[in-house]
Structure I
Amino acid sequence: MEIRQAKPNDAPALGAVHVASWRAAYRGLLPQAYLDGLDTAQRSSGWERILARTDWPIAGTWLAEDNGEAIGFVNICPARDEDASELVRGEVTAIYVLPQHWGRGTGSGLMAAGLGSLKDAGCTQATLWVLDTNERARRFYDASSWRADGALKRDDSHGILLSEIRYVHDLN
């Protein structure tokens, strides 16, 4: 496995990983019709816009590959929460790995790359939001020294009301 900074031409691979991992990770947690309707081309277009705004080390996307094939990614940026000004915070906005690579260290490697970038940018803490019912992801974060800080939000940006919990990670 290799982890490298994603480039604009990686957008189609990111879109494909994003859709495939959502369909597996959120099965039973989100409506199946929503998951079935995810569009790889639409996600790829979104990744084109995100990759155009890369500003290392505080904002960017790390891509994991196995034999040249995209298998996962992590995206980071300055924290977007209203209370982010209290501390120097970065945010992990997305971390997804193809299900056939779960439990093989890909997620841990991606997380280390993302957190390393945020620390290099001067952040002392990182945050992320996770679906409150996503037990698999929450176990991964709990085992990786993340902790829920009690902040909750409801997000309907995908047309579905989601309840999310914020996790924090100290970078010192």
Structure II
Amino acid sequence: MRWIKLFFISSLFTLFSCDLGKAELDSCLDVFNYPSIIEYPAIGFCPELMDGSVDDEIEVGIYALEVSGVAGIHAQVSYDANKVQIVDVYSGDFFDRSQKPIFVYNDNGQGTLDIYTFFMSNEKTTGGTGEIALIEVKLNSSGQSDFIITSQSELLDPDDVPIAIKGFGKGIINAK
């Protein structure tokens, strides 16, 4: 009988001392983490809201969201060149297959960044949600800075025919 009481008390203690916590769904592959985008296919930023301090370098991902039959992407990003500086841009894994994609970018230093990436694989097209590019930025001054995917951005099929983009993402960087 005594061992039953000990078992019962220790079980209660264990049960009430457990912290189940709250699940956080913060994967960039989860389209529900893009509150600024309502319709798909889309191009967006992950995370959409970032914080940092002046002189910090942070990374901003650009994602293709719920796309299909895509062979190439031109993502044009508008940003405040007085508040942030583009340090570097890296290819994402959206087009990685048997061969690396063609990836080039052009930052005019005036607030427009153009990213071009094209499929170079036997599969010809891809779809779904994935990272197009990773942008490394330096925060030059305090305040809020917007990153906006412009309407000049394009999704292209293998015949170079545009695929309609229905959602253009917006990211915000708060620098202290």
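Just so you know, all these numbers are worked out from the coordinates, no wet-lab data involved. Everything numeric here is computed off the predicted structure, so don't read it as measured data. Cβ atoms are built from the backbone, for glycine too; each structure is taken alone.
Looking at structures I, II, which one was helix-only ellipticity at 222 nm (-39500 (n - 2.57) for each DSSP H run of 4 or more, over all residues; to 500) calculated from, given that it came out as -3000? The value was obtained from structure II.
For which of I, II does semi-axes √(5λ) of the Cα gyration tensor in Å, calculated from the coordinates, equal 40, 24, 14? That value comes from structure II.
On relative contact order in percent (Cα under 8 Å, 6 or more apart), which of the structures labelled I, II is highest?
Details: I: 20; II: 32.
Biggest value here belongs to II.
Tell me which structure, out of I, II, gives 3.1 once distance in nm of label points 7 Å out along Cα→Cβ at positions 110 and 134 is calculated. So the calculation was done on II.
For the read-out mean count of other Cβ atoms within 10 Å over residues 38-45, a value of 20.0 was computed from one structure; give its label from I, II. Of the options listed, only II reproduces it.
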